[in-house]
Structure formats: C-alpha cells, structure tokens
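Several structures are given next for inspection.
Bear in mind that the values in this text are calculations on the coordinates, not laboratory data. Computed from a predicted model, the values in this text were never measured in an experiment. Cβ atoms are built from the backbone, for glycine too; each structure is taken alone.
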Structure 1
Amino acid sequence: MEGLIIARGKGSRMKYFSVFVPKILFPLVTVEERALVLRPMLDFILKRFEYIGVEKTTVLTTEDSKLVEDYCVKAKLEKVYVYFAPYDVKPRGFGGSLLLAKGIINSDFILSADDNLFDPKIYKMGRELFEKEGADALLIVHRVSDPSKYGVIVGNLIGKYNGLNEYEVKEIVEKPKQYISDIASSAVYFFKPTVFEALSKINENQREIIEIPEAISHMIKNGRKVIALESKIPWLNTGEVDHYIIALETTYKMALKKLKKLQLLG
C-alpha cells in the first residue's frame, strides 16, 4: 500500500500563520527520548502511515512550497517523495489535486489531507477493513454537530468492526444545505486506483472544481463498493486557527501524559 498526502491548499483560513510556513509543517507536540519536542504535522501523518505498513509516501504540493522538500531531505525521509504541481496547474479542489497523482500512484493507497489526524488505531482498522471487504473506497467518518460544513454520508449500517460502526455508503453530499445526516467524512480515505477512473470521467466536462465526494458518488453509481468506518473520537484538525490551537493543546496533554508514564516506569 502507498501513501498520498495532498498539501496544495493556500492555508487562507490560517491567516498569518501560513504566510511563510505551509500547514503541513505546523508543529505539534510529541515525546522523543523522554522529552517533549515539537514535530511538524507531516511527521505525525507519516508515523501513522508507517504504523499501518505503508511502503512509500508521495507528498503532492506546489512549487512555492520548497520548504516541504527541504524538510524531507534534512530529516532523511527516504521513503517520502515530494511531487511539485507545475505553476500553471491551478488548484481545482481536493479531487482535482488527487487527479494529478494519476500515474504516480499505481496501487491501493491511503489519502490524507495535510490538516487531519486520527488516533493511529483508526488508520490500522481502516486498512484492515478496506482489505477485508475488498472495497474500492473506505471513508473514515465521525458524527458532527454542524453537518453543513462537511461532506456527509447516507448509508446502511452493516455491522461492527472492533466495536466501530461499519456502513455501506449509498450517497455522499458536500456541505448539504438541508439536514440529511450528521455522519461526516474526514479527509482520510483508502482507495483502489479505480478512483482515478471516476475523477477522469468527471474531468471530461472540464469542471473548474472537482471534489472527492463527486468521485465517490460516481463510483457508487457505477457499482463500486464504498464503505465507511465511524470513529468514536473526532479528528484533530489544523486547518483553522482555533482548530490548530486545540490540536496543539491536545497533543501537548497527550505527550505530557505519556512522558509522566515513562518517568513512573523508570
């Protein structure tokens, strides 16, 4: 399995935070050698990919994000490849960015945005269920209080996997104006390369913006198997200032708890 991280957004919701540093390099707190340290968001995503056995990861970014490549070189991330989208390729939504990876990604893969983070166990269960069910796509979902801000799914509950709800996805709607569901899709997905067929078909209409839910809807209509795994714990998000501060505080508390445990163990 391969990994793909899309980091092409301008980070406009982060205001002055992302003027000089791309979101994927925003620091969070972890523990190394019995000390609290700051590591970029990229490291946290890569650790989760490594945990589930991802063999190589491509980071898709823009040519003005040279800092990402510089960090990968200095950190000696040997299984991480940085792909720069040309300047003349305008951002066309998350789905449009994913389409740029066609020909680069040639096997089953996990896709993550540069601002979403779950507990590592969710990633592991996601891969296990994705492969067990032979699905074309698996979405990591979570219930939210304001569905109008997210892509939400409509589906049938088909069972439990390690205590978590598993759904057969029948429909996915991006930012619905009227309530249809409170089960929101995160920006973490497992895909077979068949997703590129759906994206290419949508692209035939020369759409200015292509979103992932459009591709997933196309897959469902054409008989592809799409399932979802519902996390009980919400994801950490660094896409907005308030959310980033919460993520920073959360990782600090988790790291501090881990450090105290290590100190007690001697």
Structure 2
Amino acid sequence: MPVTQVAVVQHCATTNVEANLQTLEMLSRAAAAAGADIVTWAEAFAYLGSHAGKQEILERLPEGGPILERCQRLADSLGIELLLGGFHEAVSDDPTKCYNTSVYLSASGEIAAMYRKIHLFDVDIENGPTLMESRQTRAGDSTVLANTQFGLLGVTVCYDVRFPGLYQSLVDQGAIALAVPSAFTATTGAMHWHTLLRARAIENQAYVIAPAQHGQHSKNRESYGHSLIVDPWGQVIAEVASGDGYAIAPIDPGLVAKVRQEIPSLANRRSFS
C-alpha cells in the first residue's frame, strides 16, 4: 500500500448547520490543495447543541438527506476520501433517539463504511460537565473497518478511546490505523487526550488519526481541540494546537510493518486467566 497524506480538520461546531458545513468545506478544500488524499472531520461535525435541535436534522442511512448529499458532493468534487466523524443518524424504530455514526466516504462520494459509536459518554465530573449521551443516543454493537488508500482503518468515536479492547480487536482484524474523531471536553481533554491517543498508538503499533472539535460551543459545553495524528511509535506527527484549522501527515504502511517487526508485542501476546 502507498504512503497516503491524511488531514485532520478542527472546527468549533454550533447549532448553525450551514455555518458549520461552510467552515468544514473551506478547510477541506485547503487541505486537499495542500496535498491531502484523505480528510477527516470531528464528531458532531454538522451540529453541536440540544437534542431537540438535533432531531430536526436527523437523516437515515445509507439513504441520507441534504447533509450527507452535500458531503458526498464535496468528496467527489475534490477527489478525496472523507471521514464524517460523527453523523447524526435517525433510528428507524424510535424517533426520540439517534445513532452517533462515523461515515467513511470514497473519493467518488459513495459510503464505504459506517460505524455506530459503541461506548456512550455518560459522565458526571466534579467541577466539570455532566453529560448523559445514552439518554438520546442508541449504542452500536459492531466493529467496523474501512478500506482506504493506505489499507484498513479501524473506525471509532471519541469516548471509545478509553476502551483498549476495541482497538485490539480492530488491529486483530487487520487495521494499521485507528480513527478517533472527537468532541472531547475541555476538562477531560486537558488531563487525558494526548496520553490516551498515544497509548492506543503504542500498544497497537498503529497510526491514530484524531480530528477534534475545539472551543466554546455553548454556555455549558467546551471542547479541548488538539486534533492530531500519532505514528505507530507513539510520536505526535501532526497537531492543530488551537482554533479552526487542519494538519497533514503521511500514513506509511511500511512504518507500521517495521515497528511490528522490531518490537513484536502483538505477536507476543499470550492468553491468561
């Protein structure tokens, strides 16, 4: 597989879907012009706000609606593969809930993979946020890999990063890179973001690609930012430190193979009781 240039895009979504998509389109066009073959967006890329407002824009998948169609046209027009980090997907049998779904689009705009977030963010942090994602979101139950230009990409979303068994499963299935699109809270991000992502890269000897939301979305919601790409040695090789922007890094399957050969920890794993 060839070395592929991948971009992480960082923005601050609000309840204004049109403004959010315009920002993402501008940044994605700039990233493509700078050489990105694959562009990745954060969780909740199109809308971040109340569930009542979210319900007004839910779309069924794979059929989609105006948001999906707009993203498909962008991928096709730029000739890039595009990860929609967290898509608000309608639940067919329960109009009160949605899925938090990561959608991978081919360079022609076709849906190549869909992953429904398995681990939902239910937390109550002292001097921090109280968030109960499971009240309005239904959990997925299946791992998903996307075929990309560089090879297999394991697809996850945000809070999943705290559950290492999911990533081990994806690597066992052939993943050489792991996507973690996020809207990590400012409180937990400052403590854990870089450490968790680097740990997932080191223990799985895989790239980690983590586009993220940043900034103040509303009075009670702030995201940490720091979109980044980590290589299989655990080094941060691209990062958007603050604000709207993008960063690009090469994904090299040869480096993954080299690391796994030199330190064969994946092959050396043993069962125990």
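As an exercise: mean count of other Cβ atoms within 10 Å over residues 21-28, calculated from one structure in 1, 2, equals 21.6. Which structure is it? Let's see the in-between values first.
Numbers: 1: 21.6; 2: 18.2.
The structure behind it is 1.
With relative contact order in percent (Cα under 8 Å, 6 or more apart) computed per structure, which member of 1, 2 shows the largest figure? Kindly include the intermediate steps, with their values, before the conclusion.
Working: 1: 25; 2: 21.
Once relative contact order in percent (Cα under 8 Å, 6 or more apart) is worked out for each structure, 1 has the highest.
Assign the value 16.0, calculated as mean count of other Cβ atoms within 10 Å over residues 189-196, to the correct structure from 1, 2. Numbers along the way, then the final one.
Numbers: 1: 21.8; 2: 16.0.
The read-out comes from structure 2.
For distance in nm of label points 7 Å out along Cα→Cβ at positions 229 and 245, the calculated result is 1.6, so let me know which of 1, 2 that is. Before the final figure, lay out each step's value.
Values: 1: 3.3; 2: 1.6.
Matching structure: 2.
When you work out distance in nm of label points 7 Å out along Cα→Cβ at positions 37 and 181 for each of the structures 1, 2, which one comes out largest? Before the final figure, lay out the partial values.
On the way: 1: 4.1; 2: 2.0.
Comparing 1, 2 by distance in nm of label points 7 Å out along Cα→Cβ at positions 37 and 181, the maximum is at 1.
Of the structures labelled 1, 2, one was used to calculate Cα extents along the principal axes in Å, giving 51, 45, 37. Name it. Spell out each step's value before the answer.
Numbers: 1: 56, 46, 35; 2: 51, 45, 37.
The structure behind it is 2.
Determine which structure produced the value 3.1 for distance in nm of label points 7 Å out along Cα→Cβ at positions 69 and 173, calculated from the coordinates; the candidates are 1, 2.
Working: 1: 4.3; 2: 3.1.
Comparing all candidates, it corresponds to 2.
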